[in-house]
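Bear in mind these aren't lab numbers, they're just calculated from the coordinates by the rules spelled out. Because the structure is predicted, anything quoted here is derived from the model rather than measured. Cβ atoms are built from the backbone, for glycine too; each structure is taken alone.
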Structure I
Amino acid sequence: MNAIRAIRALGPIDIKNVKRDPMLSWMALMPIFFGFLFRWGIPWVANQIYVWLDFNLMDYKLLVNSVFAMLIPVIFGSVIGFLLLDQRDDQTISALQVTPLALRGYFLYRISMPVILGFLGNLIMLLISGLTTLSIGELILVSISAAGLTPLYALFYASFAKNKVQGFALMKMSGLIFMPVLGAYFVPKIWQWAFAVLPPFWTLKLFWIFEMGGSLWFVYFFGGLIVQGALLWVLLKRFQFILESG
C-alpha cells in the first residue's frame, strides 16, 4: 500500500518536473539514443581509427562495452538526484512528513523507481547496441547489478550537494569513482580485488565474467548486491539526517 500511495503521490510530480526541465527530459531518452549511437557509431569510429592510426579499437571490445554498460546508472542516477534536490529545495519532502505517505513511503519510492528505471534502461540500451554477445539471461543479470548503482548515484548527489550547481559538479566527479574501476582491466586478476571497494567494480566484473565465459558469476552478482545494499543504507541515513536537520 505504501508503494502504491507513493507512486500516486509522487509520480505526477516527477513527470511534471522532468517535462519542464529540457535536460532531464533529454537524459530520460538517452538509453534509446545511446543504443542506436553505439550500434552504428562504434563500428564506424573503430574503422576510422584503424585506417588512420592502424589501431584496432575492437581488440579492446570488452573494455569499450564495459563503459557502455555503466552509462545508464550514472545518467538515471543524475536524473533522480536532481529531482531530489528540486524537491528538497521546494520543501516537498518536508511537507510529506505530515501526510499519510510519510518518509518511509517516500524512501521506498525513491529507491525502487531508480532501480526499475536503471534496469529497463540498461537492458534496452544493451539490446539495441548489439555490441555484446551475452544471452538475454546474462544481460538481465548484468542489468540488475547495474540498476543497483542508480539509487547510489542519486542519493550521493542529493546527500552531498546543496543545489543543482553543486549537483553538476558532483556528477562530473562521479567519473572519479567509475573510471578507476576500468584500471582493473589492465592488472592481473589477483590485483583486481583492490578495486572492490568501488561499487561499479562488481558490475564490471560480472560483465567481464560473462563475456569471457567464466563460471564464478554468482560471486560478483551477489557480492555486488551486498556492497550496494550497505552503501545504500549509509547514504539513506545521511540523507535522512539532512532532511531532519534542515
Structure II
Amino acid sequence: MKIEKFKKRPNGLYTIYLDNFNSYDFYEEIILKYELLITKTIEEDELTKIIEDNKNYESYYDALKTLKRTIKTKEEIRKKLTEKKYSKESIDFAITTLEKQSYINDKNYAKSYVHNSIITTNKGPKKIALELDKKGVEPNDYNEALEEYTVSLEKEKIEKLISKKIKSNHNKSAKVLKQKLQIDLINNGFSKDIIKEVLNSTDIEENNDIAKKEYQKYYNKLSKKYSGKELEYKLKQKMYSLGFNIPKE
C-alpha cells in the first residue's frame, strides 16, 4: 500500500493516508522506526504489526500524561493502564520505557513519600510502610528510605502526640487515656516498645475536675432511675468502669 500523504498532528502524532482510502494515526517513533517517511509504503502483512507497536506507544504516552500530573509508583501506573484496557505487552512496554527514562522510580518515590510523611503527618514508620505496600512498592525499595525515620525521631513524635492528647483531654481518666493513647499510637504505626517506654516515663495526672464532671453527668442520668444505696452502687460501678475513683469534694 502506498502512503499518499502525511499530516502532522499534536502530541507527536502523524496521520498517514493510504491509497486504499484508509488513514491511521501513528506516533513519531513508529514513523521513524519503520522508516515510513523514506519508504512511503506499507506492506499489508506489516500493517498489523505497526498498529500493535503503535498501541505500545499509545500506552506509554497515556502513562506519561498521568505522571506529568503527579508522581506514581510502577504498580499505580500498571493499574491505571489495565483499567484502560491496554494489553499486558503494551503496559510492560510503557513501564519498561518509563523506568529507563527515570519517569518511574519506586526507590525515589519511597524516599519522597517517607520524607513528606515525616514532615507533614503524624504517621509512624509501620503505617508509612503499609501505605507503600498498598501502592505496590517493594520492601527493598522503601526500607532504605525508612532509615530517615530514626528511633529518636519516632520517640519525639510520640512524645508530642501524647502531650497534645493530654492537653485536649476533657472526659477521660488517666488510666483510660493511657490505654487509648497506646491503641491510637499503635494503630498509627508506631513501635509498641517505644510507645511503652514513652508512656511509662510520662506522668499522666488524674484530673479531679474531669472526674467531678463525669460523676455529675452520670448522677443526673442515674438518679432518675435509682436512689439511696442502689444509686451509690451504680455510680461507683460506672465511675470505676471509666477508670475514675469517686471524686473528692
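To test your reading of the models, identify which of I, II gives -19500 for helix-only ellipticity at 222 nm (-39500 (n - 2.57) for each DSSP H run of 4 or more, over all residues; to 500) when calculated. Checking each candidate, the match is II.
Can you say which of I, II returns 12 when relative contact order in percent (Cα under 8 Å, 6 or more apart) is computed? For relative contact order in percent (Cα under 8 Å, 6 or more apart), the value 12 is produced by structure II. Ranked by Cα Rg over 2.2 N^0.38 Å, structures I, II are led by II, which has the greatest value.
Figure out for me which of the structures I, II the number 1.9 belongs to, where distance in nm of label points 7 Å out along Cα→Cβ at positions 33 and 65 was derived from the coordinates. Label of the originating structure: II.
With distance in nm of label points 7 Å out along Cα→Cβ at positions 121 and 217 coming out at 2.4, pick the structure among I, II it was computed from. Corresponding structure: I.
When distance in nm of label points 7 Å out along Cα→Cβ at positions 81 and 105 is computed for each of I, II, which one produces 2.9?
On the way: I: 2.9; II: 1.9.
Checking each candidate, the match is I.
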